[in-house]
1. From which structure (I, II) was FRET efficiency 1/(1 + (r/R0)^6) of positions 452 and 540 (r between Cβ atoms, R0 = 25 Å, to 0.05) calculated, if the value obtained is 1.00?
2. To test your reading of the models, identify which of I, II gives -21500 for helix-only ellipticity at 222 nm (-39500 (n - 2.57) for each DSSP H run of 4 or more, over all residues; to 500) when calculated.
3. Using the calculated result 21.8 for mean count of other Cβ atoms within 10 Å over residues 172-179, pick out the matching structure from I, II.
4. If relative contact order in percent (Cα under 8 Å, 6 or more apart) computes to 9, which of I, II did it come from?
5. Of structures I, II, which gives 1.31 when Rg/Rh (Cα atoms, Kirkwood Rh) is computed from the coordinates?
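Any read-out appearing in this document is the output of simple, stated calculations on the displayed coordinates, not a laboratory observation. Computed from a predicted model, the values in this text were never measured in an experiment. Cβ atoms are built from the backbone, for glycine too; each structure is taken alone.
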Structure I
Amino acid sequence: MKEVQAMTKSIMEKISSHEAVFSLDIGTKSITGIVAKKQDEKFIIVDTEIMEYSERAMYDGQIHDIDKVALAAKIVKEKLEERLGFPLTEVAIAAAGRALKTHRVQVSMEIDSTKEVDQAMIQSLEIEGIQKAQTILDGENMKDVKYYCVGHTVINYYLNGSMITSLKGHRGDKIEADILATFLPHVVVDSLYAVMDKIRLEVVYLTLEPIAAIHVAIPPKVRLLNLALVDIGAGTSDIALTQDGTIISYAMASVAGDEITEAIAREFLLDFDTAEKLKIDLNQNESHTFEDIVGISYTMTTEEIIKKIAPSIENLAREISQKIIEYNGKAPSAVFCIGGGSQIPTLTQYIAEDLGLKKERVVVRGTEIIQNIEFLCEKLQGPEFITPIGICMISTKEQDENFIKVGVNEKTVKLFQTKELFVSDALIKAGISAKQLIGRRGKSLNIFINGEKKSIKGTFGESSKIYVNGKLANLDEKINHMDQIIFHPSVDGEDGALSLKDFIEDIGVVRFNNLDIQLVSNVLINEEKKDMDYIFEDDDKITTMEIYQVSDVLNKFNIEEDKYDIYVNGIETDSNWILKNKDEIVICEKKEKIDKQTVSVNEDTIKIIVNNKEIEMLKKGKEFIFVDIFDYFDFDRTKAQGTLIMELNGERAAYTDSIQDGDRIEIYWKK
C-alpha cells in the first residue's frame with residue numbers, strides 16, 4: 001500500500017489533471033492507455049498501461065463485444081487513475097485502418113464537344129465515381145452497415161477513350177476516370193463511442209489509426225513524397241499511401257503475423273502460443289531452445305529457423321507488395337513498416353525485392369524515431385507502439401474538431417475531418433447526385449433525309465448553383481463548422497425535337513410570281529405518310545421530292561425557260577440558281593433590249609420618275625410591269641449589297657405590279 005501511495009505521489013508531481021492528455025488504442029488483442037502532457041515543444045509520456053482481453057472481443061479492428069472491450073478499457077483507465085491520483089474524464093481514440101473499405105470504379109460522362117472541360121465537370125465526374133463506389137459497397141453489404149467516404153484519389157483520367165494526365169481545358173465527347181474511394185463503417189465509430197460512454201469518458205478527439213501512425217512515423221518534411229505505411233498486425237496488414245502531404249488511399253492485405261506463427265507451428269509441431277513466443281524471439285536472440293508437442297527438444301539459430309519458414313515470409317511480402325502496387329499504381333518511393341509483425345527477419349528485404357526498391361528504402365519504424373518525446377515511465381519500445389503514441393500526440397496538435405457539422409438545404413450533415421473539407425464533401429454526404437451538378441445538353445435527334453444524316457441538337461442545360469453562407473460558391477470551396485450551404489440542382493437541356501410541320505417550314509417556301517411554293521413535297525416517313533403534327537423519332541428515314549433550283553419550279557409549271565427572263569430577289573439570273581427559304585422568283589417574257597438613247601418623244605411612250613430621275617419608256621402593245629424599268633434604268637443587281645427595296649408611289653412593290661405614266665418609283669439596297 002505504501003509503495004502504491006509513493007508511486008502515486010511521484011506521478012502527481014510530474015503531471016496535474018488539467019494538463020493530462022489521455023489516449024486509448026483499442027487493438028485486436030489488447031488495449032494500450034497513455035497519459036502524457038505537452039511541455040513547450042516536447043511531448044512527455046508520464047504513464048502507460050496495457051491490458052489484454054481475457055476473451056476475443058475484436059475482429060479486424062471492429063468491436064464485436066462492447067461489454068468485454070469496455071471492461072478491459074475500464075481496468076486500464078482505473079489503474080492509471082489510481083497511480084495518477086485524479087480521475088480521467090476525456091480521451092482521444094482512433095478508428096482502425098483495417099475497418100476501412102476501398103473500391104476502385106470507372107465512371108464516364110458524355111460532354112458537349114463545343115465546350116472546354118472545366119473544374120466543375122471534373123469534380124462532378126469524381127463525385128459520380130464516389131457515389132458509384134458507395135452503391136457497389138451497399139450492394140455487397142448484407143448486414144445493412146452504413147459507410148461514409150473518408151477519402152478518394154483519381155488513378156487515371158481519359159478523354160475520348162485515351163488516357164490523359166489532366167482533363168481541364170480540353171474538348172471532347174466523353175470524359176472518364178478511374179476512382180479509388182475509401183469508406184469507414186459508421187458502426188466502427190459508433191461502437192467506439194459506445195465503449196467510451198460505458199466507462200464515462202468523453203471523446204475529445206477521434207482520428208484514423210493510419211493517420212496517427214503517419215504523424216509520428218513519417219516526418220512532415222517527407223510527407224509530400226509517394227510513400228507507403230504498412231501496419232503489420234496479427235490478422236491483417238493495413239496499408240496507407242501518401243502523396244502531397246495527405247493519405248491518398250487505404251488498402252488491406254489479409255495476411256499478417258499470424259501467417260508466420262502458423263508456419264512455425266506447422267514446421268516444428270508447436271502449439272500456437274509457443275510458436276508466437278518463438279516468432280517474437282527471432283528478432284531478439286540468435287539462438288533458440290524449444291520443445292515440440294511430442295517432447296522433442298530443439299536448439300536452433302534464427303537463421304536456421306528463418307530458412308525453414310522462408311516461403312511463408314516471401315508469401316506475406318508478396319501479398320503486401322501486390323496490394324501496394326494495386327492501389328498506388330506503381331512502387332512508392334519508400335515503405336515504412338510498423339506493427340508487431342513488421343519485426344519478422346528478412347520480411348522487409350522481400351518487400352523491397354518485390355517492389356523493385358533498394359532494401360534501404362523499406363524500413364521498420366520503432367518508437368526510437370519519434371522526435372521530441374520523453375518518457376517519465378518505462379519506455380514503450382518497438383513498432384507495435386507507434387500507433388498508440390501517435391494517437392496521443394496528434395490529439396495535442398490538432399485543435400480543430402474531428403467532426404464538423406454543416407447545413408445543406410437546411411438539413412444538418414456530419415463530416416469526419418480526416419482532411420480539408422470542401423463543398424463537394426458536404427454534397428456527397430447529403431446524398432446529392434452527381435447528375436444534379438452539371439446541366440446536360442439535351443440529346444440530339446438523328447434523322448435521315450433522302451439518305452443523308454441530319455442531327456437536330458438538343459438545347460444547352462443550366463448548371464447547378466451553390467451558395468455558402470449566402471455567397472455564390474463552387475464545389476471546391478472550403479467549408480467550416482456550421483457553414484450553411486444552399487444547393488439549387490442543375491436543369492438539363494431539352495432533347496432535340498422536330499415535327500413534320502416544322503421540318504417542312506424549316507426547309508421553307510419560295511415565292512414564284514406571287515405564288516408560295518414549298519421546297520419539299522410528297523414527304524414519306526419510313527415509307528408512310530404522316531400527319532403534320534407528327535414528331536420525328538431517332539433514325540426516322542424521310543424521303544421527299546425537293547425543289548433545288550429555279551429549273552425545278554419552271555418544270556413544275558411546264559414553263560419553257562428559254563422564253564423568259566428570270567429574276568431571283570431582284571437579281572437577273574438563269575434557271576440553275578440554287579434556291580433557299582424565302583427566295584422570290586419573277587419571270588417575264590423575253591423582249592428586245594431598248595436603246596434608251598433612241599427613244600423618240602413622238603412615239604407612244606410613258607414617263608415615270610425613278611429615284612427622282614425622269615425615264616421615258618416605249619410602249620410595244622402591252623402594259624408595263626415593274627420589272628420592265630430595268631431595261632431603261634441602270635441598276636446593278638448582279639451582286640446583292642443588302643436588302644433590295646422596291647417602292648411604287650410610296651408603297652412596297654412586286655416585280656409584276658403594273659406601272660402607269662407619271663408613277664414614282666424608288667429602288668435601292670438597304671444595308
Structure II
Amino acid sequence: MLVALFWGANLGAVYPFVEVVLKDKSLQEWADQRLTDSHEAIETSEARIRELQSEITGEDLNVEQVESKQRTIRSYQTDIKTQQDRITWTEKLEPWIRQYAPSDPYMTLVVLMCLMIIGTVFRGLFLAASIYLVARVGQRTILDLQNNVFSNVLSMEISEINVKGTGDLVSRIRGETSAIGQSITTLFGKTIREPLKMFACLAGAAWINWRLLLFSLLVCPLAVYLMVKLARMTKRAVKKSMEESARLLDRLYQALTYLRVVKAFNMQEDERERFQVVAHDVYKKGMRIALYGALARSNNELLGVGIISLSILAGGYLVLNQEMYLFNIRMSSAPMEFGELMVFFAFLIGVSDPLRKLGDVYNMVQAGIVAADRVFPLIDQRPAVTAPAQPAALPSGQLGIQFENVKFSYGEEAPVLNGVSFDLPPGSSLAIIGPNGCGKSTLINLLPRFFDVNEGTIRVGGTDLREFSPNELRAKIGYVTQLTMLFRDSIAANISYGNPQATQQEIEQAAQSAHAHEFISQLEAGYQTDIGEHGGRLSGGQRQRLALARAILHNPEILILDEATSQIDPESESLIHATLQSFIKNRTTLIVTHRMSTLELVDQIMVMNNGQVVDCGTHDDLLKRCKIYHRLREMDQEKAA
C-alpha cells in the first residue's frame with residue numbers, strides 16, 4: 001500500500017510542475033491566482049443565475065423553456081460549488097505554502113525534484129521490504145508443502161506409490177510445490193502491489209475528473225472478457241504441461257536407475273527416442289503456454305493504450321474547446337485546465353505500467369492453480385493403513401504369529417492370497433517356499449502392515465495386528481529383502497539405519513555377524529565409505545550382507561528374510577547360515593527362499609501354490625508326501641549341478 005501511495009504521489013507531482021513551474025510562477029503566486037480565478041468564476045456564475053431567474057419571473061415562458069433555464073441554473077450552481085471547494089482546499093494549503101514553499105519559481109522546481117527523489121527512495125525501500133516479506137511467505141509455503149506432501153507420501157501404501165510412479169511423485173513434491181510457492185509470491189507481490197498502484201492512479205484520475213475516467217474505461221469489459229477466456233485456456237495448457245513434465249521425469253528416472261540394463265541390451269538409442277518424444281510433448285505444451293501468455297500481455301497492453309487513447313480524444317476536446325459536455329453528457333463540473341488534463345494523462349499512463357506487469361505474472365498464477373490441484377490431493381489423501389484411535393500395547397518377549405483364512409488382492413486384480421492359514425509359535429522359525437508368483441512375498445508384506453488384508457485375520461502375540469500402531473509393530477520386526485535397499489550414504493549409516501543411537505562398536509559387531517566386516521575393513525574409508533546410488537559401488541553379495549547386518553543390529557523380536565542370501569557366494573552363505581542359526585534361535589522367524597540349503601535353519605517348512613498353503617511340515621515329511629516340494633528340491637539340485 002505504501003508503494004502504491006508513493007507511486008501515485010510521484011505521478012501527482014506533474015500538476016505543480018505544469019501549472020506552477022512551467023508558467024514561471026511560485027506556489028504563492030499560484031495560490032493567489034487560483035483564489036482570484038475562483039472568486040471571479042463564482043461572481044460570474046451568480047450574476048448569470050440572477051439573470052436567468054429574472055428571465056423566468058419576468059418573461060412569458062412555456063414549461064419547456066422554464067425547465068431549460070432551471071437546468072442551466074443548476075449547472076451554474078454546480079459550478080459555484082466546485083469553485084467553493086477549490087477555494088476551501090486552496091485556503092487550507094495557503095498557510096503552509098506561504099510558510100514553507102520557496103518564493104522563486106526555479107527554487108520551487110528544485111524543491112519539487114528533491115521531493116520526487118525522496119519519494120522514490122522511500123518507494124524503493126518499501127518495495128524492497130515488500131519483495132523480501134513476500135518471498136519469505138513463498139519460500140515458507142514451499143517448505144511447508146514439501147514437508148506435508150513428503151510426510152503423507154511416506155504414509156501411503158506401497159501399491160499407491162507404484163501406481164502413481166516415482167517420477168510423478170517427485171515432480172509433485174519438488175516441481176509443483178515450487179510452482180505454488182512462486183504463484184503465492186506473485187499473488188502477494190505483483191498481483192496485489194500492481195493493482196494497488198493502479199488503484200492509486202485511478203483514484204487520482206477520479207479526483208481530477210471521475211466522469212472522464214469512466215468514459216476512458218469503456219474498453220475494459222471486452223478486455224476482461226478476453227482475459228477470462230485466456231485464463232481458462234492457459235489453465236488447461238498448464239495442466240497438460242505438468243502431466244507431461246511428470247512423465248518426462250519418470251522416463252528420466254527409470255532410464256538412469258536402470259542404466260546398466262539399458263547399456264547391456266544396447267537400448268540407448270531407443271531410450272533417447274522415447275525421451276525425445278516426451279520432451280517434445282513438454283516443449284509443445286510450453287510453447288502453447290507461452291503463446292497464451294503473450295496474448296494476455298498483448299491484451300493488457302491494448303487495454304492500456306485504449307484507455308489512454310479515449311482519454312486523450314475526450315480530454316483534448318474538452319480542454320481545447322473549453323467544453324463541459326461530450327455527446328450531450330456532462331463530463332466535468334467546470335472547464336478543465338491544461339494542467340489538470342496533463343495530470344489526468346499521467347495517472348492513466350501510471351495505470352498502464354502495472355497492467356503490463358500483470359501480463360507477465362498471468363501464466364505463473366495459472367501454473368500455481370494447476371499445481372495446487374495436483375499437490376493438495378496428496379496432502380488430503382488419508383493412508384489406507386492407519387493406527388487405531390486406542391492402539392493395543394505389543395507384548396514383550398517372543399511373539400507368535402497366526403494367519404486365519406487370509407485373503408488379499410491388489411485392487412481389482414485376481415486374489416494373490418486365497419484363504420491362507422498357519423500358526424507359527426513364539427520363538428520358532430518357518431520357511432516359505434513355492435513357485436514364483438504363488439504369493440510368498442505378498443504374505444510377508446502383510447505382517448509389517450505394508451498392506452491390510454481384505455479378509456481374514458493376522459494375529460501377533462494373540463492380538464489382531466490391526467489393533468497395533470503400525471510404527472510400534474514395525475519396531476518389533478527386522479526385514480531383509482532380495483532387493484537390497486541401501487541409501488547413498490556411508491556403510492555405518494546404512495547398517496545403523498533405524499537405530500541411529502548405535503555405537504561404532506555395535507555397528508562393527510553386527511557387520512562381523514553378517515560376515516561383512518572383512519570386506520569393509522579393506523575399503524580405504526572403512527565404515528565411512530560412501531556406497532553410492534543404491535549401493536552401486538558394492539557387489540550384490542556385499543549389499544545383502546550389509547542388509548543382514550542392519551537387521552542384526554536392529555535385534556527384532558520377529559525376523560523376516562525374503563531371499564536374503566540369494567546373491568551371496570556359497571562360502572559366505574555357509575558362514576552366514578551359521579550366524580543366522582544362532583541369531584534366529586528363540587526368535588520368531590519367517591524365511592522366503594528358493595535355496596534348499598536355507599531350509600536347514602528352520603523348524604517348519606510351508607509350501608505355497610496359487611495363493612494357498614499346500615502343505616506344512618519338516619523336510620522329511622514334505623519329501624514323502626508333497627509333490628510340489630519334491631519338484632522344487634529336484635529343480636534346486638539341477639541348478640546346483
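1. Numbers: I: 1.00; II: 0.20.
Traced to structure I.
2. Working: I: -7500; II: -21500.
Value -21500 for helix-only ellipticity at 222 nm (-39500 (n - 2.57) for each DSSP H run of 4 or more, over all residues; to 500) corresponds to II out of I, II.
3. On the way: I: 18.4; II: 21.8.
Considering all the candidates, the number was obtained from II.
4. Numbers: I: 9; II: 14.
Answer for the origin of the read-out: I.
5. Numbers: I: 1.31; II: 1.26.
Structure of origin is I.
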